[in-house]
1. If you rank structures 1, 2 by FRET efficiency 1/(1 + (r/R0)^6) of positions 314 and 330 (r between Cβ atoms, R0 = 30 Å, to 0.05), which sits at the top with the largest value?
2. One of 1, 2 was used to compute semi-axes √(5λ) of the Cα gyration tensor in Å, for residues 98-177 alone, and the result was 23, 13, 11. Which label is that?
3. Tell me which of 1, 2 gives 0.45 when you compute FRET efficiency 1/(1 + (r/R0)^6) of positions 66 and 138 (r between Cβ atoms, R0 = 30 Å, to 0.05).
4. Which structure, out of 1, 2, was mean count of other Cβ atoms within 10 Å over residues 10-17 derived from, given a value of 15.4?
5. One of 1, 2 was used to compute distance in nm of label points 7 Å out along Cα→Cβ at positions 82 and 146, and the result was 5.9. Which label is that?
6. Tell me which of 1, 2 gives 22.6 when you compute Kirkwood radius over Cα pairs in Å.
7. Any idea which of 1, 2 comes out highest on mean projected area of the Cα convex hull in nm², for residues 114-281 alone?
8. If we compute relative contact order in percent (Cα under 8 Å, 6 or more apart) for structures 1, 2, which one ends up with the highest value?
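Please treat every number below as a calculation from the coordinates, not as lab data. Everything numeric here is computed off the predicted structure, so don't read it as measured data. Cβ atoms are built from the backbone, for glycine too; each structure is taken alone.
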Structure 1
Amino acid sequence: MSAIPSGAIDCDVHPAVPGTQALLPYLDEYWTDTVTMILRGIAQLELNSYPPNAPLSARPDWRPKQGRAGSTVEMLAREALDPFGLGYAICNPLFGAQVLFNADLAAALCRAVNQWTAREWLDQDARLRASIVVSTVNPELAAEEIERVAGDRRFVQVLLLVGGEMPLGRRFNWPIYQAAERHGLPVGVHAGSMYRHPPTQSGYPSFLVEDYILQSQVFASQLASLVAEGVFVKFPALKVVLIESGVTWLPSFVWRFSKDWHGVRTEVPWVKRSPAEIVREHVRLTIQPFDGPSEPGGLERLIDHFDSDELFLFSTDYPHWHFDGVDALPDGLPASLTRKILVDNPLATYPRLKENLQ
């Protein structure tokens, strides 16, 4: 494993909401009553993307005897911030607020999650930054939440789930990108689903392992949508970070996309550049989980296929179990790229991280 330089930037950690009850202090009276009533019928408003007891959901040494992994700042500092010598870590809370059909309830809970994150996490450790959690059910409400939170410079990104009701590039979603670009915020697209559609065109799979490996297909479809619908033409300063997408699917996808675009590009006249060029300029990927080759030289060949050393961003995906010990970096990473992936690329992607470094 390559050595991790001090001051590395972890672009994906997951503070766990200990329970929906923890959000009640951040809701107004009406929504407190509403959520309390809902909780009489169900225990929590949790996502099923990472079942709490599944091995994938937390490394054994990161599982507390009681409660959820990654549910306190002290856990995060002891198990990730300090061992990896992190300068910053970007908190991406995964919670059921993003999947609700009720747009007003979804917006209220997203607002509560963001307030909870600021108070319970960002206020407690100066190394922490966070994403603004929003729901795509109503993009206007999502844009309002971005405008509300963006004044807090510790929020450095907008967080969406990759599986939703419609392709992310559709103009319906553009208010989100407009608000994000206005405030210099990348849009993070994280593995996970609103459970409106299956991850395959043949229906829902039977097992978690199927859903897990099929997420790369969902990322590919969303990336195609963002490029073809002209999101990066309309919002030329916008960057999109694909979080927990894996990486090996991208070169062949971009190659085919660019090849076919030459034949049918009259349908999308606003896409005036090759999709490969657009992806290299606007898209970044976190490196956990990393599905690249392990043989000597394999990783360097993979990076050559991308034709860019600016696409990868360091992440541990704490507390999920994608590596052992402190081996968060893939084997075979060229020394010349270590600092770029751990420090330089994140700083270039998230402008707000630079502000305290001036």
Structure 2
Amino acid sequence: MSLKTHPGSMKIEYRSSRLKDLHVRVSCAKGRKRNEPETVEVGGEPLKPTDRFWKSFFARFGLAEQVFRYFSYDEVLARLVLRCPDDRLRVSIERPEHGAPRLLAVSSPASPLLHQEHAEKLVSQHNGTAVAYADGVLRSSYTPRSGERPFVIGPDRFHNEFILEMPMDGYGQPRIFLSLLREVCSNGAIGYSRAFRSDIRMGHDVEHAIERALQQFDHEEGFAALRQRFEAAQKSWASVNETLRLRRVVSRIGSAGTELDRITGDLHGLYGVANLDVLTVKRQRILPVRCRVYDLLNYASELATHRTVGENRMRLHAYIGTVVSDEYDLENTAEKVPEFRDMFTGLN
């Protein structure tokens, strides 16, 4: 099995480098007040930095992202070099078959690392499905030890599965998320939140730790809880607050909002306001839309499974995980017809 990106195959290169061998080149885009990092040179080679590079860099040196509000990227790096010029880093570089190489995470050379070839081998040996790669992380789906255990929620048939995330650039640890697969259209709804997550403690033998997790993982209570939350979603009207949260995610990934409007109804016409964001969150939570939470979850999982990739896909799954982890705004209200009326008396 080889990883596929767009376009062509991809390889991750691991390189050891000293901190002083890293150089940031910045550019000032028109209309912006501060310089933005354009490339980071590693041993003289210019590379496009990813978000994972900066996140791992911040974690490695105990920095907060807010420091760049006051100091430029090249200035911060220069000061670090003055303090620890010979500090060694393990650098991961993504080299696609076509296109420019990108700089993934940096990490300590002594920290555990799951190499790309080992990750691919694990996926192949354990028959992983829905394999996807983005920004140094390989994701794949598996059946838990207790089996798929198919069940029905309303008109839809689901079965249990779990998603394994394997960082291949040395930043973060492998994680497992519970998931329900909607069989009629193969929509996977991942509980992408801490409530439905299990971290894999790596130790020194990363491959062995993941191997054991793939052979033994099951979480009957977690799957039961996830199923219960989807059943409750069918009995709960979606609120304006839950709809606007999804709309912000959809807008960020560039999908059309008109599709969501067909599901929820025209909220501006429904409640007679031009801008729903002027309402307080408390008010948004008690205003129903013309669909159930279940419909929002299915729409988000449809976009995530079939129409987005990489971080955009995980943003949608994060929305699903966050919504199902908490009590719905209008929990168990769908057994009666909501009153779509003017509820804004006294707002001024």
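1. The maximum falls on structure 1.
2. Clearly, the read-out refers to 1.
3. Considering all the candidates, the number was obtained from 2.
4. Working: 1: 27.0; 2: 15.4.
Going label by label, the one that fits is 2.
5. The read-out was computed on structure 2.
6. Details: 1: 20.7; 2: 22.6.
Derived from 2, not from the others.
7. Biggest value here belongs to 2.
8. Details: 1: 21; 2: 14.
Structure 1 gives the largest value of relative contact order in percent (Cα under 8 Å, 6 or more apart) among 1, 2.
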